[in-house]
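K.L.:
Several structures are given next for inspection.
Please treat every number below as a calculation from the coordinates, not as lab data. Note that this is a predicted model, so its numbers are computed, not measured. Cβ atoms are built from the backbone, for glycine too; each structure is taken alone.
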Structure 1
Amino acid sequence: MDITPKHLFDITSFLENLTTHPGVYRMIDQHQKIIYIGKAKNLKKRVSSYFQKTAKDRKSMQLVALIERVEITVTHSDYEAFLLESTLIKKYKPRYNILFKDDKSYPYLVVSRHSFPRVYGFRGKVKATDKYFGPYVSLSSVKDTLSLLQKIFPIRQCQDSYYRARTRPCLQYQIKRCMAPCVGYVSQEDYQDQVALLDRFLNGQLRVVLEDVSLKMERAAELEKYELASTYRDQLILLRKLQEQQSVDTDEDGLMEVFAVANIGFEYVVVMLQVLNGKVVGDQHWFVKLKDMDEDDQVLGSLLSHYYFSNELRSMWPKQVILPVASTIDADLLSSISLRAGKNISWIYHPRETKARLQKLALLNAKQKLASRMSGKLNHEQRLDDLVEVLGLSQRPKRIECFDISHFQGEASVASCVVMDERGINKSCYRKFNISGITPGDDYAAIKQAVTRRLNSAVQEESLPDMMVIDGGKGQFKQAHDVLVEMKLRQKVTLLSLGKGPERVSGNEDIYYDLGEPPLRLPEGRPAFLLLRHIRDESHRFAITGQRGAVAKQRKKSILDDIPGVGAKRKKSILMHFGGWQELEKASIDEIQKADGISKKLAELIWRSLK
């Protein structure tokens with residue numbers, strides 16, 4: 001990596017010597033962090049545009065002010081530049097790029113390479129040995145497709161362990177949804193015929209499949225294979241029904257993807273509908289908040305690059321893509337996507353009839369999703385404002401942390417700390433504290449330990465909360481209060497606790513906010529109370545989850561785990577040698593030493609620990 005200091009980076013000289021080839025450029029700040037990644041057909045022309053004196057948008061002005069140096073990578077073509085840009089953006093997540101939060105992998109349908117293949121849904125690391133169809137936009141669309149395939153193509157979907165263990169056909173054979181290859185009820189040739197039909201169907205060739213099944217049915221009847229002919233007949237009926245039930249009548253088979261964009265201020269959403277053989281089979285959406293309104297035209301282009309270039313494995317490429325009417329997408333980007341697909345994709349801006357209705361449907365989805373998101377944000381802001389009014393605060397709390405304690409009869413005490421910021425619950429900031437060194441079941445001591453540990457780290461990290469909420473009554477409130485006073489933070493942090501109240505009924509909680517004042521009661525439907533109950537319930541859920549995990553871990557723990565020199569391998573060796581704990585407890589030092597990998601010294605240590 002080039003670590004040239006700022007005063008040695010001569011931008012004029014750099015631009016004069018910059019190549020005119022296509023490639024990718026990276027803007028780097030004084031902390032050696034990549035803050036923007038872009039691609040260009042002409043690197044010299046594109047990078048030079050950032051440093052011209054003519055008026056620029058606000059985002060570009062902020063970006064240029066932070067640039068310490070620029071790095072470039074030359075590529076053979078525009079297409080390679082798009083691929084590299086997509087890869088680098090996903091890796092570095094630069095501050096000034098439009099980032100679509102989509103780290104999870106997409107699901108696929110997989111046909112295994114066995115002699116009698118299995119079809120199943122999959123998400124994870126790809127195996128080169130199998131054949132993948134996708135990506136699909138959601139797990140639900142994969143499950144729906146598998147359910148449909150099971151009715152039409154009698155191909156096994158069971159796991160290999162189940163398949164190998166069969167000695168007689170299962171229920172799927174009885175209801176004609178599997179050909180029972182596990183017990184040899186079908187030849188490999190006939191089974192592979194069904195796999196070939198499935199392959200064509202998943203590639204969107206419904207009409208070809210219909211013709212093929214019809215032809216196979218006639219051929220089987222001519223050869224007097226009437227049972228096989230009846231199987232093809234039933235298959236043909238199901239395929240015909242599927243064709244009739246398609247909600248949208250299209251001129252051709254295949255995959256179509258429809259994009260729509262909606263925004264309210266700086267908040268944007270891009271929606272994509274996936275239409276297979278005329279039927280909407282799934283949808284995907286991406287939210288993004290822009291830093292500047294001048295980025296409007298970049299949203300859809302950035303999304304298309306992200307969606308079509310970030311998936312390393314893609315077998316289902318659309319024949320047609322419907323884009324918003326007024327969008328202006330870089331022609332080089334669209335041609336690069338077609339190049340990666342290995343076929344010409346039809347990009348449609350002004351659809352008619354059925355396709356126009358799909359375009360309107362996608363836009364309706366986008367507006368609805370954005371309205372729901374903004375409604376939730378507005379609701380959260382109203383609750384914060386009401387909390388400010390109830391407590392007489394000078395401003396909204398930017399960070400609220402809530403604590404709860406969970407234990408099982410005093411065992412495995414765990415404290416949770418959940419966080420709510422100005423946008424709502426922020427799970428990335430959650431913390432969990434394993435409580436130790438206290439009397440089992442002492443919630444007061446547990447709260448004191450959790451709050452102390454959190455405030456110590458908050459002071460070091462400069463991440464002090466504006467408000468702390470304790471799940472508990474006056475006693476828990478006092479413990480947290482004393483810690484704040486001792487650390488001289490009481491004036492900086494607003495403290496509340498939610499007690500169950502005399503009836504211990506949700507909605508009648510006592511809210512403690514001052515040791516010298518009686519508890520406050522709020523109506524159950526009041527926005528401030530709803531906010532406090534929301535974060536309290538989330539803290540309770542997180543605490544229980546953590547505590548159950550801690551108990552499960554302790555249940556699996558044995559005396560051997562605490563003995564130095566006994567790892568997982570030696571522990572397994574000892575248990576395999578004696579066949580269980582009972583025999584091990586009876587064993588002498590000499591007998592323990594006979595287990596693989598156990599020395600006499602270690603055997604003595606194990607024996608003493610057991611006794």
Structure 2
Amino acid sequence: MTSKEQHTSERGYGSWPTPITSEVVVAAAVSLGGVAVDGDSLWWAESRPADGGRTVLVRDGIDVLPAPFDARTAVHEYGGGAWWVSGGVAWFCNWADQRLYRLVPGSEPQPVTAEPSTPRGERWADGAVHPGGQKMACVRERHPDGGGPADVVNEIVAMPLTGGEVEVLVSGPNFVSSPRWSADGAHLAWCEWDHPNMPWDDSRLVVDDDLVAGGKGESVQQPRWADDGSLLFISDRTDWWNLYRWTPDGCVEPVVVIDAEIGVPPWIFGQSRYALLGGGRVVLAYQRDGVDTLAVWDGDRLLDLDVASTAVGALTSRGDDVYLVGASATAEPELHRVRVVGTSVSETEVVRPARDLGLDPSWFSVPEPVDFASGERTSHALFYSPASATHEAPAGELPPLLVKIHGGPTGSSLAVLDLGIQYWTSRGFAVVDVNYAGSTGYGRAYRKLLEGEWGVADVEDCQAAAEHLVETGRVDPARLCIRGGSAGGFTTLAALAFGDMFAAGANMFGVADLEALVVETHKFESRYLDGLVGPYPEAREVYLERSPIHHLEGFDAPLITLQGLEDEVVPPAQSEMIVAALRAKGVPVAYVAFAGEQHGFRQAANIRTALDSELSFYAQVLGFDLPPGEDLPKVAIENL
């Protein structure tokens with residue numbers, strides 16, 4: 001029976017039966033992290049919700065990090081770059097105590113750093129072993145006892161591979177990243193930046209204390225030494241994050257300059273969007289309209305490679321082989337090996353396959369890039385239509401819409417298979433994933449549109465996306481909902497407080513009070529709002545004007561809030577204050593809190609509860625039935 005012939009049952013949008021349950025969303029799910037080549041071995045990281053969100057190191061397909069060790073760093077709170085390898089040995093930052101450990105596969109990890117006087121007070125990330133094999137450099141973040149964000153110190157340090165005296169190599173900048181040794185070990189390159197900048201604003205590339213690129217109006221990232229002694233890096237000096245080369249004579253020359261993003265916002269350490277091949281070739285990923293393309297630069301031309309992935313990360317190489325984590329609109333992330341001979345793909349292999357979902361592709365909604373007018377600018381989104389292999393809606397009915405808002409706000413949404421979205425579309429929801437003004441993937445100028453406009457431009461774009469879909473007859477104007485996490489949660493709350501377009505909203509660990517956030521948040525983001533809102537306290541009135549908690553007079557739509565109780569980025573008090581205020585006002589409100597979760601949900605049971613609670617919330621406030629046989633706990637909604 002074909003998929004088309006299976007579409008015989010009618011049922012209202014939002015209540016279609018689906019095999020994509022919350023259990024399926026998390027069952028055997030893993031998030032693939034960094035990838036590293038070490039001699040003949042290939043290492044990678046897997047974050048596993050079924051194992052409490054623990055990040056495990058894998059070598060050649062075999063787990064090598066025993067429980068309860070968890071290779072995850074809290075540097076910048078967002079982490080990344082928590083492990084590195086050389087000569088068959090790995091070094092990793094352990095989540096529980098944030099100490100650095102040395103791992104020889106088959107043996108128990110051994111601590112390399114001492115226990116700090118303040119629990120978790122020393123954190124480590126983004127290391128590189130010296131070519132001489134006697135020491136390594138990495139980022140150290142120190143949290144003094146009783147200190148606040150202003151007291152945290154970020155440095156690049158060196159130490160022996162088995163531990164010992166720590167030597168400070170770089171100190172002074174507010175932030176440092178990407179320490180990288182030249183092939184002969186004679187030079188060290190790194191990136192640095194200072195408050196109030198974020199790394200995607202103004203940052204600097206330094207070699208041996210000499211500034212070689214970056215500065216005011218330029219963001220640099222991902223330095224990598226070539227064997228000839230030149231240094232490649234990514235810069236947005238021509239509006240887009242493109243690829244450049246610095247040579248020891250002080251020259252900087254373009255390598256690949258295109259109207260597309262090779263770089264990505266450096267929220268985490270250890271990102272890799274390009275890899276070096278023989279013959280001067282470079283394999284890289286570039287992004288346009290929410291879609292990544294893998295390509296090879298042969299010294300003269302940039303040629304697209306024939307691979308199916310539309311989202312690419314963790315690029316590394318060995319010989320002519322390129323390793324990458326790739327996903328597409330119909331496939332979850334997998335670890336691929338792509339052999340590039342000359343300028344074409346000669347062989348591909350899936351090294352670490354995604355889980356077998358056992359689902360007909362007709363269950364999947366394939367995203368459609370959408371451009372729409374928002375005031376005088378053109379903004380961008382990915383639109384997902386409802387999709388089912390077995391059901392369709394009655395003639396004339398339009399689907400409810402979920403306006404999905406990515407975090408950051410300096411982030412972006414990509415066209416990849418996300419079962420967290422398909423959970424909704426397979427039930428008959430439409431979803432629009434908005435790359436609002438300030439999102440990455442559209443050049444520096446588009447990213448800068450949110451400067452001083454957070455809580456305004458992002459809200460306008462989310463409303464404009466919904467209006468566009470209403471005007472084109474694709475969604476039900478009476479059932480528009482909005483949802484987002486972190487910065488996306490702030491936009492959700494702002495859209496509900498300052499407008500009346502949306503029938504309901506879901507806030508995941510979002511910001512209700514900008515003033516409280518700027519006082520309470522961690523060092524990495526403690527000056528982020530200087531650019532997004534204005535310097536504090538000089539712009540205090542703007543903080544109050546933009547904060548949903550101070551503008552509840554127009555906040556009447558039902559809201560569900562979900563929050564991790566160990567969140568250091570957006571503290572639980574942010575969620576608790578908006579829930580208490582709406583409760584007192586008589587607005588329908590639900591609150592689900594998760595012990596043991598930080599900024600985002602990593603544990604399988606909690607991910608399931610979050611999804612199912614949100615579905616139960618929409619079913620109650622929008623008035624549709626859940627599919628037959630789907631017995632979900634009914635989330636408690638006060639004032640309904």
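K.L.:
State the single structure among 1, 2 that was used to calculate log10 I(q)/I(0) by the Debye sum over Cα atoms at q = 0.14, 0.19 Å⁻¹, for residues 490-569 alone, giving -0.49, -0.85.
P.N.:
Label of the originating structure: 2.
K.L.:
Let me ask another. 1, 2: which one has distance in nm of label points 7 Å out along Cα→Cβ at positions 274 and 538, as calculated, at 3.7? Don't skip to the answer; put the middle values down first.
P.N.:
Numbers: 1: 3.0; 2: 3.7.
Computing distance in nm of label points 7 Å out along Cα→Cβ at positions 274 and 538 on every structure in 1, 2 gives 3.7 only for 2.
K.L.:
Given a value of 3.5 for distance in nm of label points 7 Å out along Cα→Cβ at positions 130 and 434, calculated from one of 1, 2, which structure does it belong to?
P.N.:
The structure behind it is 1.
K.L.:
Here's a follow-up. Kindly point out which one of 1, 2 the value -4500 was derived from, the read-out being helix-only ellipticity at 222 nm (-39500 (n - 2.57) for each DSSP H run of 4 or more, over all residues; to 500).
P.N.:
2
K.L.:
Quick check on the output: -0.22, -0.32, -0.57, -0.92 is log10 I(q)/I(0) by the Debye sum over Cα atoms at q = 0.05, 0.06, 0.08, 0.10 Å⁻¹, derived from one of 1, 2. Which one produced it?
P.N.:
Of the options listed, only 2 reproduces it.
K.L.:
Just checking, which of 1, 2 has the largest value of relative contact order in percent (Cα under 8 Å, 6 or more apart)?
P.N.:
Greatest value across 1, 2: structure 2.
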